[in-house]
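Student: Some structures are shown below for you to check.
What follows is calculated from the coordinates using simple rules that are stated; it is not laboratory data. It should be emphasised that the depicted structure is a prediction, and the values quoted were computed from it without experimental measurement. Cβ atoms are built from the backbone, for glycine too; each structure is taken alone.
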Structure I
Amino acid sequence: MPAIQVTNRIFIDESELDESFIASSGPGGQNVNKVATACQLRFDVAHSPAFNDHVRSRLMALSGSRLTLDGVIVITARQFRTQERNRADARERLFALIREAAIVPIARRATKPTLASKKRRLDEKSNRASIKKGRGKPSFD
């Protein structure tokens, strides 16, 4: 089976995707009652050789409620009236999730405010306080 290129470095074998079609709700008239148009896509993340451990763990974390206890991502697409469009939609949603997991997050480095920024903040606070104090009733001292 041919491999599907998801990113520059991630390729998924077509045989790893398990697609089944189920009865759908929503638009379609009588067609909804007769034809199974909704696509349920299953992808076993836990046992896929396409990922390293970092991408796999990020993908499993991003999957949320779509991830089963066995490490399988289940995506159900029922937005469209045809099997082909629902199948393409389910695949694109899976690939978008994988692309998002492949991006390495930038580590945040904690910084301290400069002395000048602390002084500016305190000056602005005192300026604002004097503005508000001037709004009150005048005192007769």
Structure II
Amino acid sequence: MLASPTLLASLAHADPAKQGAAPDKPFAEHFIVLQLSESDSKKERLVLSVASNVLKAYGPDKVAVEVVAFGPGIDLLREQNEHRALVDSLVSQGVRFAVCGNTLDTIERETGRRPALNPHAIEVQVGVGHMLELAERGFTIVRP
């Protein structure tokens, strides 16, 4: 689905600093949200690599990075994921990881239990809705 010209114009002129894009990153000049809706080791590694490369390119104080995982993409944030150490390292550098509550609810309905998650994962009600809110606050959505 393509964004409307009005939405694109409003996003193009959005000033993240004025909109409170990342209150925990007061000196950030760049704002990016990485979408993760697929799950395999290669895709997870790609998203983590992009986050790491953006931090290296701009410096952790100059860029706000958030990874939003929904659907099968939540596997990255499972407690026993093979990339756990890298996720934890990125968190220590200021990267935020959001996980879709709707996906977690669906898994719980289907399996009878909620998956164990990395304690750094921040549950949001709707992953895609969270990305929309971030875009409205000046973040650029990237789907590696």
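Student: Determine which structure produced the value -0.67, -0.89, -1.23 for log10 I(q)/I(0) by the Debye sum over Cα atoms at q = 0.13, 0.16, 0.21 Å⁻¹, calculated from the coordinates; the candidates are I, II.
Tutor: I
Student: Among the shown structures I, II, from which was the value 24, 50, 22, 4 of P(r) over Cα pairs in 10 Å bins from 0, in percent, for residues 41-96 alone calculated?
Tutor: I
Student: Which structure, out of I, II, was distance in nm of label points 7 Å out along Cα→Cβ at positions 25 and 105 calculated from, if the result is 3.4?
Tutor: Only structure I yields this read-out.
Student: Computing relative contact order in percent (Cα under 8 Å, 6 or more apart) gives 32 for which of I, II? Present the calculation step by step, with values, prior to reporting the outcome.
Tutor: Numbers: I: 20; II: 32.
Source structure for this number: II.
Student: Figure out for me which of the structures I, II the number 1.01 belongs to, where Rg/Rh (Cα atoms, Kirkwood Rh), for residues 49-128 alone was derived from the coordinates. Each step should come with its number before you reach the end.
Tutor: On the way: I: 1.35; II: 1.01.
The correct label is II.
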